[in-house]
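So, here's a batch of structures to check.
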Structure P
């Protein structure tokens with residue numbers, strides 16, 4: 001199945017994520033804009049509109065990810081795939097530095113995901129710091 005994503009499949013992806021962006025871990029209720037059902041592997045790279053290739057993404061993560069599936073990792077000097085929410089555990093690739101609200105990469109995949117999706121941008125850090133103070137971050141799908 002490619003292309004069209006049925007309402008029932010959209011609901012399944014949203015419910016599975018429990019309203020949580022599967023990249024940055026911000027909850028839909030803490031973002032004024034609706035979240036997207038996102039192809040982890042873009043259709044132009046052969047990704048299908050199936051449950052194991054779809055995730056919930058906030059508008060910011062979705063915009064910066066686009067159709068990318070990886071990037072150049074400066075430390076390993078190799079092309080590295082992005083974090084894959086269906087195949088990998090978030091906690092194995094990222095940790096949160098509570099004092100600064102920064103996401104710390106634990107793996108090359110975490111590093112390129114933080115870089116490409118700009119997960120430590122000033123805007124993300126400001127929002128994350130407020131949510132941490134309110135005990136509303138991170139959400140857990």
Structure Q
């Protein structure tokens with residue numbers, strides 16, 4: 001039996017809330033709501049990924065993005081799309097450039113992917129999942145194992 005039903009949210013500390021909101025809006029995220037501190041300033045801004053998942057932006061970040069190299073910590077977040085070509089075109093039309101050149105083929109997992117970076121250096125992978133990708137193959141295997149029990 002699974003314990004968790006989904007990934008609810010990802011929280012990101014940002015330096016400049018306005019700049020981050022502008023970037024994420026260009027990526028198609030809509031602001032859902034915000035919590036204010038006792039001074040009436042934004043404490044958390046919630047951006048909608050879908051009805052069950054969202055991104056939390058916490059203003060007041062200091063320093064530079066971390067981890068560097070092989071340091072321990074969250075390395076990146078990944079968002080999935082149905083059509084990576086359409087997603088890339090929409091991002092480009094909104095002024096969001098890829099942070100590294102896109103591989104025109106498929107990765108070792110059979111998926112198509114690309115990367116963008118937010119204003120604070122947080123890496124965001126964008127992935128179009130292939131029907132035969134290793135992740136879907138593993139899920140099917142796990143379902144068959146669970147049904148056999």
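Only the coordinates and a few stated rules stand behind these numbers; no lab work does. As the structure is a computational prediction, the values presented were derived from the model and not from experiment. Cβ atoms are built from the backbone, for glycine too; each structure is taken alone.
Here FRET efficiency 1/(1 + (r/R0)^6) of positions 7 and 79 (r between Cβ atoms, R0 = 41 Å, to 0.05) is compared for structures P, Q. The highest value is that of Q.
If log10 I(q)/I(0) by the Debye sum over Cα atoms at q = 0.23, 0.24, 0.26, 0.31 Å⁻¹, for residues 23-70 alone computes to -0.91, -0.94, -0.98, -1.08, which of P, Q did it come from? The structure behind it is Q. Of the structures labelled P, Q, which one yields 1.1 when distance in nm of label points 7 Å out along Cα→Cβ at positions 31 and 63 is computed from its coordinates? Comparing all candidates, it corresponds to P.
Given a value of 2.9 for distance in nm of label points 7 Å out along Cα→Cβ at positions 15 and 111, calculated from one of P, Q, which structure does it belong to? So the calculation was done on Q.
Given structures P, Q, which gives the highest value for relative contact order in percent (Cα under 8 Å, 6 or more apart)? Walk me through the numbers before you get to the answer.
Details: P: 24; Q: 21.
Structure P comes out on top.
Figure out for me which of the structures P, Q the number -0.38, -0.92, -1.14 belongs to, where log10 I(q)/I(0) by the Debye sum over Cα atoms at q = 0.11, 0.17, 0.19 Å⁻¹ was derived from the coordinates. Only structure P yields this read-out.
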